[in-house]
Structure I
């Protein structure tokens, strides 16, 4: 898992990426980004190819206290308001229950399921609300 996280962090360095840290100290606990859909994601979810993908990685010891939803809301607001995006996409492996719950809380709608590199995955889409 650590190697996968390190690879993701390196790939986000030149993207719209943000660190996530605890309010009570300066410890880095994760990252979130808006990035063009990767070739790997596009291979399994062709309907997302032209999208900007919301991605987030948070260390397991820091799950469950609201950091992911707080960071996710800030990133989504920046995507729609700061970048003027009309659509943001995401994917989650089917066994990753926490990611599915987070995406639903961030107003993503489920789209198609497909095979993935390790597990079946579900694509998601969030659209800019009218008037925003």
Structure II
């Protein structure tokens, strides 16, 4: 008997990739750029500082298939300071994000129960206009 939840999750994963993803530029220092498709997800993390004040941190996460993160022939995982560039097709503005750990958490995690995708945590580094 097949696992209907696993089959459904794989189906939805492929539909997300086909219809909700855009090509981004993924760059690691000293290595070849790659152009995976990624789904952007805005996130807000909240935590208390030592005085009990709520601090908000705004992030932009990207959902990327693990098989699309192949740099110089090797499947890899995100590391801090990798760069992801997303281009706004309407304006041509390039938004450059760097992969970061927010509040001590890992820079990436598996997205979904069946590990079909990687959720990469980033923060906006700069915006470039043409």
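The numbers here are math on the coordinates, done by the rules we state, and not lab data. As the structure is a prediction and not an experimental result, all values here were calculated from the model. Cβ atoms are built from the backbone, for glycine too; each structure is taken alone.
A compact table of results
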{"read-out": "Of the structures I, II, the one that 17.2 was derived from, the read-out being mean count of other Cβ atoms within 10 Å over residues 94-101", "value": "II"}
{"read-out": "For log10 I(q)/I(0) by the Debye sum over Cα atoms at q = 0.18, 0.25 Å⁻¹, for residues 38-109 alone computed as -0.76, -1.29, the structure of I, II it came from", "value": "I"}
{"read-out": "Comparison of I, II by percent of Cα pairs over 22 Å apart - largest value held by", "value": "II"}
{"read-out": "Parent structure of the calculated result 4.6, given that distance in nm of label points 7 Å out along Cα→Cβ at positions 22 and 46 is the read-out and I, II the choices", "value": "I"}
{"read-out": "Given -4500 for helix-only ellipticity at 222 nm (-39500 (n - 2.57) for each DSSP H run of 4 or more, over all residues; to 500), calculated: source structure among I, II", "value": "II"}
{"read-out": "Of the structures I, II, the one that 22 was derived from, the read-out being relative contact order in percent (Cα under 8 Å, 6 or more apart)", "value": "II"}
{"read-out": "Identity of the structure behind 0.9 (criterion: distance in nm of label points 7 Å out along Cα→Cβ at positions 62 and 86, calculated), options I, II", "value": "II"}
{"read-out": "Distance in nm of label points 7 Å out along Cα→Cβ at positions 54 and 78 from the coordinates reads 2.5; which among I, II", "value": "II"}
